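Just so it is clear, none of the values below were taken in a lab; they were calculated from the coordinates. No experiment lies behind these values; they were computed from the predicted model shown. Cβ atoms are built from the backbone, for glycine too; each structure is taken alone.
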Structure 1
């Protein structure tokens, strides 16, 4: 949900976390379009375009204030259903990206899952989840001559600290504290 169009400030659905995409060339929220056909389409939270890449950002946070079951998200990550839903969000989003004529410059496409859960994920578990996602995402299309659009170049699974290191130009603020 956008707060200020000119500044490109957005909120998560619970209004706990603020995303500052002011340094982005463009930000696309495919949610309303995907909801028109929600039985068939899923979407990521934000599509951020900068000079070099298109970042499809899906945000999941199990560490929100007053969470009834803070371990629930971590438990979900152990199921195939969760990872299939995360993959489906990318496919639906890219359909909408192409339908809306986004990424005309054919920039690198990254899919980033920003995941905060309690307890957190260790590096071995993250690596296992990334490999699971790589098998579900359409990386094989990159080698097909019939495919003329950029599909996907990279998948990243990060927490808040890794996001801050990897994407310092897009700060995230937890409104209960300071910057996360």
Structure 2
């Protein structure tokens, strides 16, 4: 009888240890996925000044569009919470669309090799951001499910694991839900 109780206690301890380690692993995967998004966002932030300068060389009187992109980029880089980041990224996507709309009026700009290279890099970066966002949100979904499901929620609450936020674009900006159009 004592052996059975001892086996049950050992199994319970092992369950807690394995569950705790699984939750730690899931949190770390979600953080790693966010780091992937952060890398791609930084890459986009680095491309934007070059893009603006290239377009500005051809369309100097379109200063409002350039100012909007610069302000949106600064807001996105300075956003704190995930909700703020999502809203700022939606605004940046909209501002970038206006720069590309300006560029359509200048055929010589569309033929500029530097502009075409920046356009291709930005398209690639936008695709990578979307893929990284899906990967992050998938990891967050799995973590949140594990934290909120029984009996994992007992262990998660005991060790103070918290649900994480999804990275979503601002729902109020429907235009930002579409990827930035960079093809001519």
Structure 3
């Protein structure tokens, strides 16, 4: 009888340790994904801060392209106001498209393309786009790991008990999959 009690205690201890380990693993994955999202957010804010300078530089050379400037400004405001990963994905797609339009306008102005200020902004934007892409890959990898753990048996039992939610991927749609062209 005492052996049976010891066996049951060992089994109970094993189950409790497994629950603790699984819970802690889910917390770790969730926090890594949140940290990765924070990295994306930092790069997006850097991008948003570059855009007004870029618009002002182009405005000096192409003042009659008002509709393009308004569209870029609207896209930037929409992207800055996004709350969820899905909203950010959609807003970033729209912003990328409007930036392509802005660069297409800039191609019509050779003096602008030779401007040192414009070239520096162009370099900064390219660097920021690269950092956003790297941060997006890092975030999506962490979100993937968390989602796999949440969906895998037997960890999915712990995930359901403690209400862990899957995280959305930060994806680029359609034509926005191509990098923003900043070569002149």
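Taking Rg/Rh (Cα atoms, Kirkwood Rh) as the criterion, the highest value among 1, 2, 3 goes to 3. Out of 1, 2, 3, choose the structure whose coordinates give FRET efficiency 1/(1 + (r/R0)^6) of positions 85 and 109 (r between Cβ atoms, R0 = 30 Å, to 0.05) equal to 0.95 when calculated. Here the read-out was taken from 1.
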